[in-house]
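A.B. asks: Next up, some structures in structure tokens.
Nothing in this text is a laboratory measurement; each read-out follows from the coordinates by a stated rule. Everything quoted here is computed from the prediction, not taken from an experiment.
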Structure P
Amino acid sequence: MATATRTLEINVEPEKMFEVLADFNAYPEFLDVVGMTKVEVVRDDGDVKEVTHWVKKMGATVYYKLRYRLEEPKKMSWTFVKGQMMKDNNGSWELSSAGEGKCQAIYSAEVKFGMLVPKSVVSVLVNNELPDLLAAFKKRAESRS
């Protein structure tokens, strides 16, 4: 299982960052850096949403579905429902104020891939794509303020 926790400071209030996190339909607009091509909210029960994500990796498009729990404006967590290449994907964003117009965002994720996914691919996903993912969320939030 690949695990990661990262903390970043973002130059927006937690509420503004939460808006970006919860705007699933906009993900392909700024998460193309990690191969996100399409997102569909397939179930919306207010603070619980099921979302299917499609990403293009190594020339193939794969999907995964996550169940999100939204605790506006401080936390968004998710659990794995189903998908290709993945066996599990759980994590969260936790947001707190970091002073005037800033928030601290803690991103945590645990992802387990299927046996057919080489460790070298998992390493690339964690070490290369995670920084790109976090930078894209930060840039999106700060550009919208």
Structure Q
Amino acid sequence: MSTDQTENIQERNKGIVARYWDALYSHDWDLVASFFTDTANYVDTGTGESMGGAHGPDEIVARLYLGLDPVQEHNHVEGTMIAEDHFVVTEHAEEWVFHTGERIVHPFTSVMELTDEGMIQRWWDYSNLSNLIDNAPQWWLEHIASGWR
């Protein structure tokens, strides 16, 4: 593959991931699901998962919905995005605002691997999950403890 072809794939993948973030932060769950392969894997490494996590669009959306739907505001604080080969790494933060007044800025890094067709097949988040757990309201913690399955 030529350098130009590689750069085009990397720019394409960055564009796909940017559009994914737009869908996620607007909570457009059907659109969110459309970015993933049938066998995609989402893992929040802060929970101690390895190859566990959510598999496929339906599980991924169910898991995201559980934690994010009750949040009054869910804002993207954009950061650096880099791409190499089929991987896109985004260093960014989320601002979570709860109807009970709590506000959390949660920084993390997301690593996504895309297929040749531009679908997300692997998404692993790396964060200090205790930042979220220590600052979230009790009602939300009880809600997510019910699980996404």
Structure R
Amino acid sequence: MEVKKSEEILAEIYRNSQLALQSISDILPETEDAALREELLREHEEYEKIGGKAAILAKDKGIELKAPGCIKKAMMWSSIKMNTMTDNSGSHIAEMMVQGTVMGITALKTSLGDMSEECADEQIRALAEELLALEEGFEEKWKSFL
């Protein structure tokens, strides 16, 4: 098992929040249900906060963070558009959000498990745990829309 450094975890937190922001922005125009739109906007705000915290931590620690590439964003956009073209019902959108959130949770849990105690930066670990708790809450909320 490869031990991940704190810098890699911070980069993953940032990438996770940026991908979530992108996917929410892509899915919002396809969402007609008011309650779903409200939840998407609330989550967008939370991911912005986490991404901002990650950026500030990176700046303070001299770590360069990279946003997800154009190809990844284009693939997400096209996947969302294809998925909602034939079914933009609330339950289908909630299902898509659960799938995306579970991917984020899995990546964070794996990274936290791979993080060695010796090189663990407490601020970075705390931010990863904050994002993990947030995403687990989002998953439960989306399941209530199914």
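A.B. asks: P, Q, R: which one has helix-only ellipticity at 222 nm (-39500 (n - 2.57) for each DSSP H run of 4 or more, over all residues; to 500), as calculated, at -11500?
C.D. replies: Of the structures listed, the value fits Q.
A.B. asks: Separate question: Using relative contact order in percent (Cα under 8 Å, 6 or more apart) as the calculated read-out, with 41 as its value, let me know the right label among P, Q, R.
C.D. replies: This figure was derived from R.
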